[in-house]
Structure formats: structure tokens, C-alpha cells
Structure 1
Amino acid sequence: MRYPDGGGLAVGQRKRREEVRMRAADLFEKVVEVPCIARELRVSKKSVYQWRRAWELGGRETLCSKGPSGYDCRLGPHRQAKLAAWLEEEPAAHDWTDDQVWTAARVRMLIGRKFHIAYSVSGVTRLLHRMGHSVQMPARPATTRDEDAVTAWREATWQEVKPSGRRPARSSASRTKQA
């Protein structure tokens with residue numbers, strides 16, 4: 001599932017949880033017992049105790065949502081838009097002439113060259129996923145692909161190296177070992 005703001009709960013879910021905490025604050029002001037609040041709001045007593053402790057220290061403001069969890073992306077929306085535009089271009093436009101495929105390593109190098117920000121390959125993969133890109137098969141097959149050679153390999157070589165699967169042997173449906 002792709003989240004609109006990069007991870008965690010969606011905006012509607014965060015708002016719904018904040019409303020539950022605000023209802024709890026109303027009940028705190030009315031001096032309702034914690035087990036009754038937990039039962040009414042259908043949450044755990046532990047959560048209600050934590051909310052009450054925060055409410056006592058800082059009031060209703062401490063129960064407000066603090067936005068999406070996790071780290072902020074190092075590429076802001078403007079830079080992500082630029083990166084998306086560059087990814088729409090062929091890799092040859094950015095000096096990769098050997099093939100026309102964007103890989104996570106290449107996107108990592110592109111980010112480093114253009115924005116002077118270091119990302120790991122896995123970090124680039126997560127960033128691309130957040131931006132709506134996914135690993136896909138090429139839109140068209142390679143021009144150098146020899147279908148006859150591929151078919152011959154599948155029929156001859158693959159049959160020799162393919163794992164045989166489960167070996168036939170006596171078995172039992174019993175979960176205990178037989179003596």
C-alpha cells in the first residue's frame with residue numbers, strides 16, 4: 001500500500017485516532033475512571049493511562065497528532081518532482097549508454113550527482129516506491145534477444161540443471177516419529 005505522506009498512518013487514520021484522544025481528554029475533565037474510558041473508547045487501559053499522564057502534564061495540546069512518524073525525506077517535494085522528471089528521460093540522457101534501464105544504483109548515482117545527497121541503494125528503492133515507481137519488466141524485449149537460442153536452452157540445458165523437486169519416499173500423516 002502506498003501512503004500519501006511517505007509511511008505510517010494515512011491522514012484520515014491519524015485524524016480518527018486524534019479524535020479518540022480528544023474524547024478521552026473530555027472524559028478526563030469529567031473525572032471518569034480509566035477503565036470506563038478504555039471500555040467506552042474501545043482502547044487499552046495502558047493507552048488511557050499514557051494519555052492521561054500526557055494530558056496532566058501539558059493539556060489537550062499534548063494529545064494532538066504530531067504528523068507522520070519517521071524521518072523526513074531528504075529530498076523535498078520540489079526535488080522529488082525534478083527526480084521524477086529525470087527518470088522519465090532515458091538513462092542515456094544522463095550518460096548511461098550501455099543499456100536503457102534505470103536501476104536503483106543508477107538512481108542513487110543520479111541523486112548524488114544532481115543534489116549532492118548520499119543515499120544507499122535500499123534507501124533509493126524505498127524512495128522510488130514512495131514516489132510510485134516499482135520494479136517492472138521492460139516495456140519491449142531487448143533487440144539482441146535470440147528467441148531460438150532461448151527456446152533451445154529451456155529445452156536442453158534447463159532440464160539438466162532444474163531441481164528435481166520432492167523425492168518420492170514413504171511418508172506418514174502422523175506428526176510423531178514412527179518407531
Structure 2
Amino acid sequence: MEYNFTLKYQISHGDDGGDDVAERLGGGSCDDALLGLGQPGRIALNFSRNANSAELALLSALADVRQALPEAVLIEAAPDFVGLSDVADSVGVTRQNLRKLMLQHYPTFPAPVHEGKAVMWHLADLLTWLREKMAYQVNESEFQMAQLTKQLNLAKSLPNLNKQLLKDMKPFIY
């Protein structure tokens with residue numbers, strides 16, 4: 001099955017010219033990724049990888065990038081953080097339709113991970129809710145990848161947790 005996902009990295013400032021990075025990635029089994037250059041010192045790799053499972057696709061891509069660019073630091077894996085428009089496009093409805101569902105089913109609708117000018121959710125949470133509560137058909141490979149990228153992004157934060165503070169806050173979080 002084909003899995004589509006994006007890995008965003010911070011690279012050393014001297015590597016952001018593109019040609020050297022592209023050459024190293026292409027030689028390192030990352031020829032199934034489109035390289036995006038934006039901010040200096042940042043790259044995005046948009047993978048379209050065939051594998052027997054979403055987990056194998058993601059883990060093999062992470063290993064291939066590590067082999068090609070050992071100094072690169074993973075910033076984020078996508079799809080994960082999304083707005084309503086992103087999810088609406090994914091399941092084939094309008095943003096307004098999804099917002100209507102959110103308002104009508106507010107007790108069970110997933111809570112956002114960020115509220116502000118832009119409201120963000122974990123894609124996996126919204127796709128799960130749409131599948132289980134609303135019986136929507138969702139793309140299976142996208143669903144599996146969204147679950148994995150959410151876990152990867154959460155796991156990246158674990159080393160930064162203050163364990164005692166987390167223990168003290170636990171009654172208020174869960």
C-alpha cells in the first residue's frame with residue numbers, strides 16, 4: 001500500500017543550499033520523497049512510500065533520512081496538526097459541514113490541541129471520531145499514518161517532560 005506523509009527537519013545551516021542535501025537523500029533511499037526548502041536550516045520531505053504497513057513506511061523513512069543526514073533533527077511529522085478545512089478536504093465535505101457537526105455534537109467532538117486565531121486538532125482524533133461516531137468513510141492509509149504521526153510527535157516531547165510536575169498535574173489532565 002502507498003503511504004503519504006511529511007517529515008520536517010532542522011539541518012545545519014551550511015546544508016540548506018539544497019543540492020548537497022538532495023544528492024545525499026537520493027543516494028540514501030529517499031528518492032520517493034519530494035524535498036522542500038523553506039526557511040534557512042529547515043527541510044521538508046514529502047514521502048510517497050510503498051510498504052506493507054504505515055509503521056514500516058514511516059520507520060523506514062526515518063531510518064533512511066538518519067542514514068543520509070545523520071545531523072538532521074526531526075521537528076514534526078505530518079499529517080498530524082490540522083484545522084477543520086484540512087479534515088473536510090480529506091473526507092470530502094465542506095468546512096461548514098464539519099463545523100456544523102462540531103457544534104451539534106460538541107459533547108463528543110474531539111477537543112482541539114490549540115485554540116487561538118487558528119484552531120488545531122490531531123488529525124487522528126478527528127478521523128477516529130468521524131469514523132466511529134458519524135460512520136464516515138476515511139482513507140485507510142491516511143488514517144493509519146495520522147495515528148502514527150500523532151504518536152511520533154507526542155513521543156518527541158517526552159524527553160522534555162518534568163516527571164514530578166507531570167505527576168502533580170496528572171489529576172487535572174486526565
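Bear in mind these aren't lab numbers, they're just calculated from the coordinates by the rules spelled out. Quantities reported herein were computed from a predicted structural model and do not represent experimental measurements. Cβ atoms are built from the backbone, for glycine too; each structure is taken alone.
Values as computed for the structure displayed
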{"quantity": "FRET efficiency 1/(1 + (r/R0)^6) of positions 33 and 161 (r between Cβ atoms, R0 = 35 Å, to 0.05) derived as 0.70 - corresponding label from 1, 2", "calculated": "2"}
{"quantity": "Structure from which 0.90 was derived, FRET efficiency 1/(1 + (r/R0)^6) of positions 89 and 153 (r between Cβ atoms, R0 = 30 Å, to 0.05), options 1, 2", "calculated": "2"}
{"quantity": "Entry that produces 1.5 once distance in nm of label points 7 Å out along Cα→Cβ at positions 65 and 113 is calculated, selected from 1, 2", "calculated": "2"}
{"quantity": "Highest-scoring label, criterion being FRET efficiency 1/(1 + (r/R0)^6) of positions 57 and 97 (r between Cβ atoms, R0 = 30 Å, to 0.05), among 1, 2", "calculated": "2"}
{"quantity": "Ranking 1, 2 by Rg/Rh (Cα atoms, Kirkwood Rh), the structure that comes out highest", "calculated": "1"}
{"quantity": "Source structure (of 1, 2) for relative contact order in percent (Cα under 8 Å, 6 or more apart), computed value 24", "calculated": "2"}
